[in-house]
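Taken together, the values in this text are just the output of simple stated rules run on the coordinates, not laboratory data. Note that the coordinates shown come from a computational prediction; the quantities given were computed from them, not determined experimentally. Cβ atoms are built from the backbone, for glycine too; each structure is taken alone.
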Structure I
Amino acid sequence: MSSFSIIINKNRRLPEDYIPENLLEAPIPFSAPPDDPKRLMQKDASYAAKALFKRANDSGMNLYGISGYRSYKRQEELYLAALKKANLTTASAPDDLAKLLVAPPGASEHQSGLALDVSCPEIDMELTEAFADTKEGEWLKAYAPLYGFILRYPKGKESITGYAYEPWHIRYVSKSLALYLSLTGLTLEEYDLI
């Protein structure tokens, strides 16, 4: 992967054998146990997360990483479990499949090592829209771009990103691009069209 601006979504998937180079354990508070692959991030994203979380801690915020890297195989397991729970199959109607909140394998940014799900103790480390209304969620939205991260799936842009609003999902894109996207309100998909 040569660019932090790569778009990964349901229409632009990563190959099954893609594993990012330079994965390392992000030195941030995590809800996952040591040596869990969820604690891994691509090197640049890991360093940026370390700086972001240090600033959060210095500001009195209790942010925790929930999930960083996720392999194609793990995403496939999560997707198949979501299909089963929704009583669907991979051959179900596209409109029904689109309602799933779990990305199909290859369509998850977590496979790139550039994405990180974040939560806080106030909402029991859950990944819910309620995170947006916590002091940590508000702080993350304001400060993440200063460290190269964007809130990847913003409210009101679901039809553009193809994913539901996720105030907990941040994506490393570099400081300059994160600040640009934050100031313009553009998603990566919209930026790609410029």
Structure II
Amino acid sequence: MLMQLLMFLVDTLAGFFTLALLIRFILQWVKAPFRNPLGQFVIAVTDWAVRPTRRLIPGLFGLDMASLVLAWFTQLLMSVVSVGFSAGVTHLFEMVGTVSPAPILMLMILAVILVAKLACYVMLGAVLMSALFSWVNPNAPLADVVNAVSYPLLKPLRRWIPLLGGVDLSPLAFVVLLQMLMMVLERLRWAVIAG
């Protein structure tokens, strides 16, 4: 019971930190303003890790690769800890001397899938919040940030899906497509775990 509680706590903290890193990466990618409560919060939570990592991992084509690599590394560590707890810590230490590259590669791929899945949740949240803000309060303090994230995601769909009675159905189509992608990612996750 204590191990399950500890694992839940570690998983929650790692997920929260990864989410903050992904939001930072996405906000910089879409060039959203950071002078808002969400941007300031994300910087406060992640700056201690991102700034030193930028010395080792430079940006690429204007993308904040340090935040993205840190998000992946956090999920990789979480996967290692999860395997360690499920296999038993003592058994894990016995296996350290005989570790082959296959399980390490499996954990690295699993971390990529987990980061992609969390990125899907960020995009889903941004699109849903953007739709909600457009109906309720377009001038909300976070509306500019959410719209900056959701606009590039919905722009391709808006070319193909016309307004119906003045209602934009592109967020609904995006949510459906994103759910399909998340199902594929979940299948991949189980395939990597089983493989």
Structure III
Amino acid sequence: MTSKKIILASTSPRRKEILAKLKIPFEVQESDYEEDMALDMPAEKLVEFLSLGKAKAVADKNKNAIVIAADTIVVFNHQRLGKPKTPEKAREMLNMLSGKENQIVTGVTIIDTQTGQTRSFHEITKVFFDTLTPEIIEAYIKTGEPLGRAGAYALQDIGALIINHTEGDFLSAMGLPLKRLAKELEDFGIKVL
């Protein structure tokens, strides 16, 4: 185990909950990095770029630390799906995703602030939707869950009822690919198992 403090550069409750599963001590620091979702690059590169920006912003303020940052994007037909702010926009997204596959792409960056060692990677989780009737879509929108959620759904909550199945790392789809992260942390001197 390392003597360096481990910092999660995120205030996401989900990411904090996932990282806690590794049973390693860490602290949380919010990154003040301004992310630009409109950058013209593939989703896989964008999530790595944004996670690197978040990690660097926190790394610059800490000595002798391992900083972990992540970013997640929902993609459908090469189009990035943001967070709907209205029921109408949520309805439009859910109709579009009905019976189809989309991808949740999560990028992660790890920085050792002492050595400068930096690693960025991404994981893709495929999400396959059930065919949704207008009644199911309306009932789901009434839960309030689709608003403010990328792609208008949360597969770890009641949104699980409209998902047929997933392929890939479920925890990555929630915001942090735990298995891959644990493997990558070994190169930073942090052995989990």
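Quick notes
- Structure (I, II, III) behind the derived value 12.3 of Kirkwood radius over Cα pairs in Å, for residues 10-49 alone: III
- Value 17.4, calculated as mean count of other Cβ atoms within 10 Å over residues 34-41, assigned to which of I, II, III: I
- Parent structure of the calculated result 19.2, 65, given that Rg and Dmax of the Cα atoms in Å is the read-out and I, II, III the choices: II
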